[in-house]
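The following blocks contain the structures, represented as structure tokens.
Just so you know, all these numbers are worked out from the coordinates, no wet-lab data involved. Here the structure is a predicted model, which means the values were calculated and not measured. Cβ atoms are built from the backbone, for glycine too; each structure is taken alone.
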Structure P
Amino acid sequence: MSEKLSNEELSKLPFMDNNLDLEKRVEDLLGRLKLKDKFKLSSGTQFFYTKTIKRLGIPHFKMTDGPHGIGPHSSGDSVCTYFPVGICRAATWNPELSEKFGVAVAQEVRDIGYHMLLGPGVNIQRAPHCGRNFEYQTEDPYLNSRLAVHCVKGIQSQRIAACVKHYACNNQETNRLTCNSVVSERALQEIYLPAFKATVCEADAWSFMTCYNKVNGVYGSEHKNLLKQRLMEEWGFRGFVVSDWTATQHIKTTGPCVEAGLSLEMPTAIKYKYKSMMDALNEGKFTEEMLNENIRRLLRVMFLTGLFDDPSMIPPGSRNTSEHQAVARKIAEEGIVLLKNEDNLLPLDINSIKKIAVIGPNANRKMSRGGGSSQVKPPYEIKPLEGIQAKCKGKIEIVSTPSEADVVIYITGLRHSPHKDTEGSDRKKFHLSSVQVSKINETIQENPKTIVVLISGSPIGMDWIDKVPAVIEAWYPGMEGGHAIASVLFGEVNPSGKLPITFPKKLEDSPAQIVKDLEVNYDDGIFVGYRYFDTNNIEPLFPFGHGLSYTNFIYENLNINKEKMSEKDTIKVSVDITNTGKRAGAEVVQLYVQDVECSVDRPLKELKGFEKVKLEPSEKKSVSLELKKEDLSFFDEKSNTWKAEKGIFNILIGSSSRDIRLEGKIEYVG
């Protein structure tokens, strides 16, 4: 079978029959591959493609960045929807919206003729000044898991593969190619791996991308424990593993990568060069069955994404549609967080204000084309100033001098430049530049009614905050961001975003720091983010889960259906929420669990449930959440198992990790 088959001959082969069982198609095609074909399929070409096997009609399997829209660099300069970044999507606390995003971005991937999206990024936001926090979701493993599962489900509903990244413990950009994340088994189990595991066990993720860094001394692309043992054997992953681009360059030999389960080396062969693979095979460094399993996984995803199917059998693609732009705007509107609103300065009354000053370095700046591999080239991008201008047209005069205005909107924050919010480097400064701080102080002196809008993807120090009556965190809100910001400022949208990450007062308060040493010791263990701040009673600037509204919500009638919980019980926790204000709004009800007495150190509280509930004025709704044994458990390193100890657990219901409204308790009796 050395000669290329005709299209007619190919069409009659079993693997081309889309009515045949998936695994039979995979095995039929695998059996037709020669050894050199398997070597060829093990590494990429043209930076984002797999190689073709023309004699069998195997086309390129095409991959594209990125986590909040298709990257022009990976898609032939395609123009695509620029969705809000991952941390903004997480700030919605709305899993359904994550799923809608997944569907929309996958439709765009399909429209350009590609098969896999390199995302979502689910690395924990361990350090507040990691350069890539904007791409990731949250510091909390439970919230991370719930959002990631829905995102992957949305993407793969369109028969586009999600590629969950970066597996694992890629929590800083400094020395990311060579650093060694030294992390305890308990921290891996409780903090860093849950979202990865959930995307496999609950969403059947079809691909994982390895990290650049080492984890406990072993590079991600040759990490047999992480890949073969945990991902594949323990979690039941049926997809394939791809290296991050050039992530194999510092690995010494070929064999460990094959043995660990790395199917695809990108963007080209480094360890998977033909001679290197042949030599390693002949020397017994790996077996052909190991290689077959790696290729089997890649072929399986090719079939799952419809690579060999008639186009009529595949969900159609679409791009830059009004529907996708509406999803982008909705994420921005729900993700924007109202951090402070003294004397209810917001929302602004468009009918009573005559002049507004809109100033600041991010007022008129586009953000889509920066940040590294996550850049997007949208058909348009509504900048904050443009959104406010459109909202105020014919009603309010926009001026540039604070003293002339009734209200000032000062738009500042970060951008996607080196040592700010970007891939490849971490932030050098936690606070805004001295120039920016001086400008904010000057503006406040000229006009005390100054609202600060932050465009950023990670926490910022705010020494100036006591002087400012209102602050909004808008993140990088995507192509409809300007409209979303204006809608929130003028009350057309009632803000409902909640922080998915703790905002410290100063960087020194954070338990995790970016280090330049190649050994990065995760000394904070499980005490990441609010787990550390709350347990050690360190006052944050704004706590995890915080976010204000233009209305008020009352929590009452906490009901826990059982006082005692046994091993197989499901506890139902319900609470009534009433909107007591005059505006419709949405509240995120958060459930935290506190282990009163334990044989090991545990955080003061841990998020184990949440629900976003929308309420009209005076409307009351009952919110019901569930708890199981796993929600009470910790990972016991002595027995290497999850354990829930008998005793009392407090059930805390709140509007943030520091705003607990109702408390109850249960007894776990085993």
Structure Q
Amino acid sequence: MAMHPAAPRGRSDLASESALSRAAALLQAGRWGEAEALCRQVLASNPERVEALNILGLCVLQRGDVEQAIERLQGAVRLAPDNFGALANLGSALQAAGRYGEALTAIERAAVMNPANADIAYNRGNVLRSLGREEDAVAAYGRALTLRPDHVGALGNRGNALRELGRREEALRDFEAAIVLIPHDARARYNRAVVLQELKRAPEAVAEYERALMLQPDYAEAHLNLGLGFKELKRSDAALACFDRALELRADFPEARTARGNLLLELERFEDLLENIDQALALHPTSAEGHSFRGDVLRKLGRDAEAIAAYERALSLSAGLVKTLINRGATLLDRNEVARALADFCRASSLYPDNSLAHWNEALCLLLLGDFAAGWPKFEWRVQRWREHGVLKELFHDDSPAWLGETEVRGRTLLLHAEQGLGDTLQFCRYAPLLADRGARVILEVQAPLVSLLNGLRGINRVVPMNSPAVAFDLHTPLMSLPLALGTTLASIPGDVPYLRADPTLATAWLERLGPRTSRPRIGIAWRGSPDHVKDRFRSLALTQLSPLARLDIELIGLQKDVPAAECADVEHLGICNFGEALLDFADTAALLDSVDLVVSADTAVAHLAGAMGKPVWIFIPFAPDWRWMLDRTDSPWYPTARLFRNSTHGDWSAAVADVVAALRGLFPNLGERQVTGVP
């Protein structure tokens, strides 16, 4: 802070003049206590000595007593309203107190008295920035630089103001000009690096941060930003080292802790991330958000009981954390504690009526419990959720009228479009013929691998792939909204099968490819879903878990299109004839399915296809089932030929597989066994 001397005012004598000169020198030397004592001696004999009040105000300001500083400087201004030094220093004190409007008034009065003073123009710019008037601040700093082109403070602060205005190239020029004046200043180099980083010039930014740290090795913010630069350059180990150094320098550095946590999350190093969170919570044990994030990471690690405890701790600190309520509900749902999960989702949706995720999860619980009347309307919140997460509006055809059963469709063109997985499309395309029966001209928009198969669906006018050129239609409906539109109840699920059929020519070709039938039952198997599915770890099986099936004297036909490289040897050892690469689309899969006696499948699109074709299909259902399989049932109202084999423990499919083996022996009483080598 610049010291502005006050013009003499009040009774003067040689002793006072000498004391005030000494006080001013002591203040400049940073010896505020001694300077303050001298001023108080002068004021004791001459309380209206403006110079003494001015210096005293600056002394108490330096030691942090802002209010007393303002009081002393206001006293000086009352005695000498046109005193430049007193006004300028009062402006600085008011600025330090956060009283920016009053500070600006004082500084502008001082600027009128001394328009050629660069420091006053500079201080005016600082106050204007504090008031959020960045454009005016830039002009004020420009005035200071016109008066003094080497004003480093004005260059730096104008650069920061320009940066905040998004004028980064101009800011960069100011920071580079400051570096020319003060090449060994770490802050100037740090400012330049920040702008380079924002301009996506990461290599240059990294180099400049490193120069700043050579000048000031304990610069915690520079270590943090250098780490962010390394992260942008995909140098994760170097980035972590920088974040660690920043935290060594400043243990309570939330931005560095967050950056470190984000990188560990990106690297899926969840154990290290948990340690990072625990270190943060040691410093801030009452952080509800910290405990909530801890729950998220524990959930990633599969430590659900601990995750629930962390969420409960977070909610005890802040009962209205909607994300925490939803995540605790989701964890409870993963544990098949449906009633408790539903209670969390209901509370979240009541506290935050516009939260689409809360409503959607509530719908999933209601449908899982078979409460279709309440579940289908809530299920519509998924559409809002997709939109919020940036799904292209074309997917939901937002610029066209939607149909949810409100009007007659006879004579109108109705576009039914897929929105989620292949299995969802296979399950809900059953509604399309019902709408054709009502007189609608039905166009299906589905995933490309399903187009050929669904061309055979009864009553469909046309099937087009998603993201194809626009087609003309009057109304549109997402396929998964059709149960609501048609008022589906448990009793009225359209369960007539088959509604999908294999192409006869393809079926014959696949039958020939499989070769002559023997007395051995021909069983189609699919054990994995898409690894991108959010709950794939719960629903997919490792192939080795199906080895008890391979010990039966059956012909195993692999329906798995994509076999992980790690399981290719197991396919051979288990004697599976897998045709994955030859299955070009679902028309091929349907034709191959037509040749098997029974399908045994994880909860994947293959299971839905078999059910839609009316093939006997036995489905492995996870411990925490998807809503469509409901609870405790061994059958499915959606697929009359399906039989459900439920897992009793996450990840341990041994009991369900044993049940399938026993059921196969019951279905085929004369089954023998065969030797399997190379797998457990």
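To which of P, Q does the computed value 41 (percent of Cα pairs over 49 Å apart) belong?
Details: P: 15; Q: 41.
Source structure: Q.
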**Request:** Could you tell me which structure in P, Q was used to calculate mean count of other Cβ atoms within 10 Å over residues 211-218 as 16.2?
**Result:** Q
**Asked** If relative contact order in percent (Cα under 8 Å, 6 or more apart) is computed to be 15, which of P, Q is the source?
**Response** P
**Prompt:** Hey, helix-only ellipticity at 222 nm (-39500 (n - 2.57) for each DSSP H run of 4 or more, over all residues; to 500) derived from one of P, Q reads -17000; which structure?
**Reply:** Q
